[in-house]
Every structure is written in structure tokens, then in C-alpha cells.
Structure I
Amino acid sequence: MPKQPVRVHIFNQPYSIVAEDAREAEEIAHQIDELMTAIASRGGHGDSARVAVLACFHLADRLRTVEKQLEEFRNQSERMSSLLESTLDTP
């Protein structure tokens with residue numbers, strides 16, 4: 001799928017991005033906008049740089065959690081595969 005320009009708004013700022021899937025890019029922008037708006041509403045001020053850094057920190061934390069879960073699933077899969085192979089090898 002060729003990349004195309006997409007216009008999105010995040011935290012009351014317009015951005016032009018290039019994406020393969022415009023709909024997905026818009027959905028991601030909407031999620032980021034909601035996250036930044038929620039952070040700003042809890043912080044009592046709308047310093048956009050601070051809100052952006054806190055949003056990045058939040059997303060990085062979520063990513064790290066998912067990466068740890070994925071690694072755990074891989075390890076479990078390897079153990080299950082080994083168990084299955086040893087069971088199948090048994091006469």
C-alpha cells in the first residue's frame with residue numbers, strides 16, 4: 001500500500017504525517033490526543049512540552065510492559081514446544 005499524507009490534530013495542533021493507512025493513523029492520533037488531554041486535565045496546566053513528555057513516558061511504560069509479556073509468552077511457548085516434542089519422541 002503506498003504511503004499518503006494524512007492531516008491529524010493532536011492536543012489542538014495540526015500535523016501532516018505520511019502513512020500507509022490513513023484510518024489507522026487517524027485512530028492513533030486520536031488516542032494520543034485523548035491521552036495528552038487526560039494528562040493535561042490532571043496536571044492543572046497545559047504546558048504542551050511537559051504533557052508530551054509525560055505522554056511519551058506513559059506510552060514507553062506500556063510498551064515495556066507488553067514487551068515483557070511477549071517475552072514471557074515466547075518462553076512459555078518454547079517450554080510447551082519442548083514438552084510436546086519430548087512427548088512425541090517417547091515410544
Structure II
Amino acid sequence: MKKSKTAAEKRYHDKVAALGCLICGSPANVHHIREDMGASMRSSHYLVIPLCREHHQGEFSIHNSPREFKNIYGSELELLADTIGRLEK
């Protein structure tokens with residue numbers, strides 16, 4: 001069963017999404033990173049990166065072409081570090 005987000009987690013998601021897509025700068029939603037996670041494990045609501053619809057779930061995206069996405073844009077952990085760095089500015 002999926003755990004609901006707390007108010008603090010929702011605020012954090014809003015901050016992350018406000019950064020815009022890490023790849024193209026378009027308006028973004030949050031992507032929960034899956035790197036180093038087991039098949040049935042779910043990442044924390046704080047382990048998220050901002051991606052637009054196309055880079056999140058489009059034809060060439062982190063969900064549909066994960067290996068190619070990583071080769072071009074970096075790993076989810078690298079993108080998470082970039083997200084955290086941008087939030088700290």
C-alpha cells in the first residue's frame with residue numbers, strides 16, 4: 001500500500017517541481033528515484049528530482065529508456081545531487 005505524503009513532503013515536492021525540469025527547464029513534476037532500489041521497494045518522498053512530462057514518461061524518458069537516459073543525462077543519484085544543490089542556493 002502506498003503511503004500518503006505528509007504536508008512537509010508536499011511542500012518539498014512543490015519546491016523541487018518549481019526548479020523546472022533538470023534537462024530542459026520546462027515546468028516539471030517530481031520523479032521518485034529508483035536507482036539502487038529493489039523491485040518492490042519505494043523511495044522516500046524526499047528522494048525526488050524535477051522532470052517535465054517528456055523527460056519523465058515520454059518516448060525517450062527516464063521510465064521508457066532508462067539506460068539511454070542515464071548515458072546522456074547522468075544517473076538518478078547524480079541528478080538528485082544536482083537537485084539538492086539547486087535547492088540550497
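Starting from the value 20.8, 69: which structure in I, II was Rg and Dmax of the Cα atoms in Å calculated from? This value belongs to structure I. Supply the structure label, taken from I, II, corresponding to distance in nm of label points 7 Å out along Cα→Cβ at positions 14 and 30 with the calculated value 1.2. Structure of origin is II.
The value -12500 for helix-only ellipticity at 222 nm (-39500 (n - 2.57) for each DSSP H run of 4 or more, over all residues; to 500) was derived from one model only; which of I, II is it? Answer for the origin of the read-out: II. As an exercise: relative contact order in percent (Cα under 8 Å, 6 or more apart), calculated from one structure in I, II, equals 17. Which structure is it? The read-out was computed on structure I.
Structures I, II were compared on distance in nm of label points 7 Å out along Cα→Cβ at positions 6 and 62, and the highest value belongs to II.
We did not get these values from a lab; they are worked out from the coordinates using the rules stated. Note that the coordinates shown come from a computational prediction; the quantities given were computed from them, not determined experimentally. Cβ atoms are built from the backbone, for glycine too; each structure is taken alone.
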